[in-house]
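Take a look at these structures.
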Structure P
Amino acid sequence: MVQRRKFSKEFKLEAVNLVVARGVSLAQVSRDLDVGENVLGRWVREFKQSEQQAFPGHGVQKPDDAELTRLRREVAQLKMERDILKKAAAFFAKEST
């Protein structure tokens, strides 16, 4: 079974720097570093979107992703509470008649 390779933030930044700042072609950098062209292209896009937040590391989320996760968790909690209240209201309505 082939294990996925992991690249450090520094490696990714240097690879992106070769493409963005030095003007080396994406294909040439991918061949030189033995990294897939699609992977390197994704790194370049991620870097261009947000240079400061690019490649956050293992287990570290970007602030937008962290906020989205928190909001999804909150929505799930509110839906559960709503369903419980609906069932309780139906139960008491049936009992009072």
Structure Q
Amino acid sequence: MPQFVQTEQQKELIESLVRDLPAYRKKMHMSQAELGEAVGKSRQKISEMERGAAPLGWDTYLAILLVLGARGALESRGSDAERLALTGKLIGGRIRL
């Protein structure tokens, strides 16, 4: 699978999500396998991403963000709102909860 160049802002957003992902999964009552199925990855790959043993690409970041939003795991203020605003800016649109 080809690797795409990421901007520093994308890298920061991805790193932030990786740090928070176990807490988000817990909030949604989702296992690694369930999250993996929702975003087209294996349980093992989600585990590796959470541990920092495998890279989380921009496409997977966006897919996880959509799942978090759909499952009500994101807040409309604070760091979640900031993450959504920065992501929206990078994709040239606006993300709403």
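Data overview
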quantity: Per Cα Rg over 2.2 N^0.38 Å, the highest-valued of structures P, Q; calculated: P
quantity: Entry that produces -23000 once helix-only ellipticity at 222 nm (-39500 (n - 2.57) for each DSSP H run of 4 or more, over all residues; to 500) is calculated, selected from P, Q; calculated: P
quantity: FRET efficiency 1/(1 + (r/R0)^6) of positions 17 and 89 (r between Cβ atoms, R0 = 30 Å, to 0.05) - structure with the largest value, from P, Q; calculated: Q
quantity: Ranking P, Q by relative contact order in percent (Cα under 8 Å, 6 or more apart), the structure that comes out highest; calculated: Q
quantity: Test item: mean count of other Cβ atoms within 10 Å over residues 33-40 calculated as 13.5, pick one of P, Q; calculated: P
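Quick note: the coordinates plus some simple rules give every number you see, no bench work behind them. Every value quoted in this text rests on a predicted model; they were computed, and no experiment measured them. Cβ atoms are built from the backbone, for glycine too; each structure is taken alone.
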